[in-house]
Each structure stands twice: as C-alpha cells, then as structure tokens.
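Novice: Scrolling down, you'll hit the structures one after another.
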Structure I
Amino acid sequence: MDDLLEKLNNEQREAVLHDEGPLLILAGAGSGKTRVITYRIAYLIRVRSVYPSNILAITFTNKAANEMRERINTLIGDTSRNMWVGTFHSMFARILRRHAELLDYTPTYSILDSDDQQKVLKECIKEMELNDKLFAPRLVQTIISKAKNDMQSPEEFSIMAGNDMRMSTIAKIYRRYNDRLLSNNAMDFDDILFNTVRLFKEHPDVLTMYQEKFRYILVDEYQDTNHCQYLLIQLLAKRYRNLCVVGDDDQSIY
C-alpha cells in the first residue's frame, strides 16, 4: 500500500484512506483533486478488496473519464475494467437502455442532438400556428432544457407558469415536444437524466438493484452538478452512503 500513498500529501492521503460514509473534498485548481479520486479507487480495489463492478465513478467529460481509467489501470492494472467510469449521460444512458420499456420506450431509443431538437421544436411551433420569432426554437429549447434539469415535467412547468401567457404557451410546446419524442422512441440529452430519476422513483426495485450494485460512488467536478444530477447521486448513495465528491466551489456554474 505504501507505493500508492508515497506520492500523496497528508491531506490527500487522509482522503484516500477515508473509511466508510460520505466524503467531501474541496480544493482549488491544480491541487490534485482528481488524483485523490483515482488513488481512492485504487485503494478500494487493491487494499479494501472492493469489487470494481461495485464502484461508480462519474466525470463531466469523456476525456476526463478515459484519463481516469488510464490512471487507475497504471496504478493497479486492468482489474478496474469492470468498474463503471464515465459521464453522467453515458452512465445513465446505459442504465436506461436496460429498463427503457418501463418508461414506454424500447431499448433502441435514439438520442437527439441539439439540431434535431430544434427541428422537432420548429415543427411543433408551426403546428401550433405560433410566431417563431416570439417562440424561437433555440430559446424554447433552452427553457425546456432548464425545466428538465430542474426536474419539471410539462405539467409542473405549466403550473409554475401560472398566468404568464408566454410561459404557459411554452409549457404547451414542451408537452407537444415530449409527446412527439416518445411517439418516435426518442429522447433528448436532458431526458437521459430526467428519465433515470423517473425510473428510480417510479420503480423502487430498480433503484434498489443499483444501490446494491454501486456501493461506492465518486464524483469529480461536483460543483458543476445541476439539480437532476444531484438527485441521481442522492438516490443511488442513500443506502450505503459511501459517496466521495470532489470539487472547487470557486468554479461552480450553478
């Protein structure tokens, strides 16, 4: 174990050797935050004999995920190959594929990119005979995206809109847009997380299965999580509470 720890300072070593339960690591850029996550994962697998498949490590970019996996492999070899390492969207899209039918999708659902989303929204706006200058697809897309990240369904968004005619109309666009996506077995990028929260809340047995699977959860750049991402982590970590989050509160985007 000494070879794992010799490159760490006292604070990093303390975090890596943390026992059970939640762990919050706040540090500035260039302070070795990500190193702590990779070394903690290596420690859990090599010293604590945790099965790699019981570890979920989440990053914010695919590049960061690949780098993390490479660093772990350098430390302990390819024993980490069964570990789940990736972005929020890649990890939870993987889960949704397995349980899509519970939400009335098929496992082969497609994921729309930004251009496809705007195309569908443009069609919805045209069908509703609305002014596409007042309800520009790009603007409506941004508003719907924020609503989904805040876990607001079309119905909840409509209630929130109240007597605001413009926002009430956007709520109707949102509903039509969502219906169109479902009928075409499609999701947008935000639906991946929104629908996984739905899956876990509407099907507690599925949530329990993944709580048992992911006994150790580690999240890099935690300061950038939105409400939907926060809920997913909270739900998964609730059973064992072995959650390690690393972030820099000076860089928060929310």
Structure II
Amino acid sequence: MTIELGLILPTSTPDPSRPVLGDARAAARLAEGAGVESVWSTDHLIASAPMLDSTVVLATAAAVTERVKIGYGVMLLALRPVAWAAKQVTSLQHVSGDRLLLGVGTGNPAHGDVGWRAAGTSFESRGRRTDEALQVLPDLIAGRKVQLEEGLEAAIAPGATVPPLLVAGDGQKALARAARFGDGWVSIGLAVDDVPARIAALEDLAAGYDRPRPALTIVGPQVDDIDEAKAVDQLAAYAEAGVERVILVPGGDGWEQGYERAARLRAAL
C-alpha cells in the first residue's frame, strides 16, 4: 500500500520575540519539486505563537505551484460564520484549480480562548457550532441556497467543487464527527499500533450513518528529530496499517533542511 506525504508550511514560530517566519512561497515550491502530495497551514486568530493567516498562506502557496495540494491543517470552522468559511473555501478552489483539502477541527485548548473571544464567539460551544456548520457547509460551497440563522436563506456565488473534508481530533466526539461528515479523519501522533483499533471504531461509527469509513491522516513527528532510516520504516508501517497520509512537521529555524529531509523520505518510499 502506498502512502502520501504532506508538509506543514513554515508559517508560525515558537519564539514571539523573533519575527522570523519561513517563506511560504519557497516552501510550497520546494514541496512541489520534491513530489510531496500536499502542504498545510494551521489556522488561528490568536495562538500561543505568532502565526500567519491560513487562507492567505494557502492562496499564496497555490499561486506559486501547479500540482501540490493545499490544505487547512485545520480550519477552526466555528471561529467564523459558516457563510464566510464557505466563501474562503470556494475562492481557494477557484484560484488553486480544485487543489484544496479541507481539514476542520475545534481547536486545541492549549492555545486558550483569547482568539475566540477576539472573534466575538464562544470557545465552550465550538463543538456544537462546528457540527451545525458542517450540516450546511457542503451545500454552501456548491453554491446551493441554504437556511442560516434566524431563517435567513443565502447562497455563495460563485460556487465551487466541494473539496475532501477531513475532520480532526482524537476524542470520541471528533471521531463521531468524522464518521458523520468526513471523507477523512486527522489524528496528531497516533501510534502505528493504535491504528487498527481506530480504523475499526471509525468503521462502526460510519456504518451508523450509512457512510464509508473516513481515510486516516496522521500528523507526524518533526522531521528534523528522527533518523531517516527509522522514519522510512515508520512510514511503511503506517501504510501497511491502512493510513492514507502522514503530514510531517519541519521544526526549528532550518525549515529548509526539514523539507529536504522530507524529500529524501518521499524518494525512499
């Protein structure tokens, strides 16, 4: 079984005192040249580290590439009105030539609730609002009229091809959300040995909605922290276990070295 590799774009820094961020344009070009399947941008308004806007980053990556897919890793859907989220998605589909992978999640509590409060929305109710948004988001993206809050009917124009929807999160609510709405499920750091049990759980949950099991994406380790030979073996083990994609995370100041290492891993698979 083959496995796809993705890379997190270098659009955040762990050191607030240093305004140094990676070059998203150069990173996207390097990823495409390396044969990597996809590049991904994290999505926060205010986080525990400086971070660029995800939609701007993905549009930039799309503009300087032709083949590589672009992905929200992941969009905090409940942070914005669902109609606005649909507008961002449709616009990215048009400017990228239908290359978007739409990762969706409810956010990591480690980042706190400041960004949510700054956006004028509730952190505590984000799960419920994510579920509500996912019920209408595909129709909005497709350009169909939907009923929003307070009985308002609206359609997004132009509509676009609905991208693959990947739901992130390791809890039971996230698994159920992925089974109900997702084409894929995203886990951070799920061990190879734990993959079969999660696949079985997703199959059972998806069957309850009469849907196929979501494909698995794993956000993996920092690529500058692992031995390359061991990394190739680990990726092969993920593929054998049924994982569709592993997203690698270049760390530290030298993101270029992380991307180059990812290229070697891709070539070795």
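FYI, it's all coordinate maths here, none of it is from the lab. Owing to the predicted nature of the structure, the values given are computational and were not obtained by experimental measurement. Cβ atoms are built from the backbone, for glycine too; each structure is taken alone.
Novice: Figure out for me which of the structures I, II the number 12.8 belongs to, where mean count of other Cβ atoms within 10 Å over residues 106-113 was derived from the coordinates.
Specialist: Going label by label, the one that fits is I.
Novice: Ranked by Rg/Rh (Cα atoms, Kirkwood Rh), which of I, II sits at the highest value?
Specialist: Biggest value here belongs to I.
Novice: Work out FRET efficiency 1/(1 + (r/R0)^6) of positions 66 and 194 (r between Cβ atoms, R0 = 35 Å, to 0.05) for each of structures I, II, then name the structure with the largest result.
Specialist: Going through I, II one by one, FRET efficiency 1/(1 + (r/R0)^6) of positions 66 and 194 (r between Cβ atoms, R0 = 35 Å, to 0.05) peaks for structure I.
Novice: Out of I, II, which structure matches 48 when percent of Cα pairs over 21 Å apart, for residues 146-241 alone is calculated?
Specialist: It traces back to II.
Novice: Which one of I, II has relative contact order in percent (Cα under 8 Å, 6 or more apart), as calculated from the coordinates, equal to 26?
Specialist: Value 26 for relative contact order in percent (Cα under 8 Å, 6 or more apart) corresponds to I out of I, II.
Novice: Same structure again: Quick check: -12500 is what I get for helix-only ellipticity at 222 nm (-39500 (n - 2.57) for each DSSP H run of 4 or more, over all residues; to 500), calculated from one of I, II. Which structure matches?
Specialist: II
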